[in-house]
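As structure tokens, here come the structures.
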Structure P
């Protein structure tokens, strides 16, 4: 069964959030109130509510990197990932882990990049040439 994913997290400022998710990431805005806003986050529903974001720490060891936990993200086809990486660079987004190849030549080879939204929520975007590699062993 394939389904869509819904995630609701806290942000500190809805205007900054709209600029980042809409203008920088290119996500389409959905419904909203004065305390939350929904976005189509690469085909999934992301609800961003005013509040205190989750505390995060660099505790996730993946390959050669210690990544922020918890984090959210999306998996894109490689061509779309490359377009987004160029868009983020052009918009001046600071990367926690800049666009890089991970697990090169191994099962699950992927591109990845980590950055933060304006509220400090860590985001990882992965790119795969073939989605079959997502769950490769």
Structure Q
């Protein structure tokens, strides 16, 4: 019954927000089609976020489950997490914590593992053979 009640609210949300989202997507496509782009500062910020997305994707779910169920963060007692009781304040704290943790781990993985590995393995076989021939 709860799932059905929540589904009705979700469907209502979709119906109310569908047209503004479609118009926004259409405006973005038209702007790109006309050759209009974002300012340089926004492009750099989006490029940085785009570099982190795969690492974020890999870490966010596992880290969220670990923090929530293994470490009980944000703090909660009992067998049932507060979000299942509808504790909105706890859910907001949890969202902030889980997002911050996933972003921090993603940044660390990207700059500590991915970028150094990319630099290390960026040499093509032709470059390696040319270096050996010298």
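FYI, it's all coordinate maths here, none of it is from the lab. Note that the coordinates shown come from a computational prediction; the quantities given were computed from them, not determined experimentally. Cβ atoms are built from the backbone, for glycine too; each structure is taken alone.
Using distance in nm of label points 7 Å out along Cα→Cβ at positions 46 and 86 as the calculated read-out, with 4.0 as its value, let me know the right label among P, Q. That value comes from structure Q. Work out the source of -3500 here, i.e. which of P, Q gives that when helix-only ellipticity at 222 nm (-39500 (n - 2.57) for each DSSP H run of 4 or more, over all residues; to 500) is computed. Checking each candidate, the match is P.
Please state which of the structures P, Q yields 25, 16, 15 when semi-axes √(5λ) of the Cα gyration tensor in Å is computed from it. Of the options listed, only P reproduces it.
Computing mean count of other Cβ atoms within 10 Å over residues 14-21 across structures P, Q gives 17.4 for structure P.
Once mean count of other Cβ atoms within 10 Å over residues 30-37 is computed for every structure in P, Q, the highest value turns out to be that of P.
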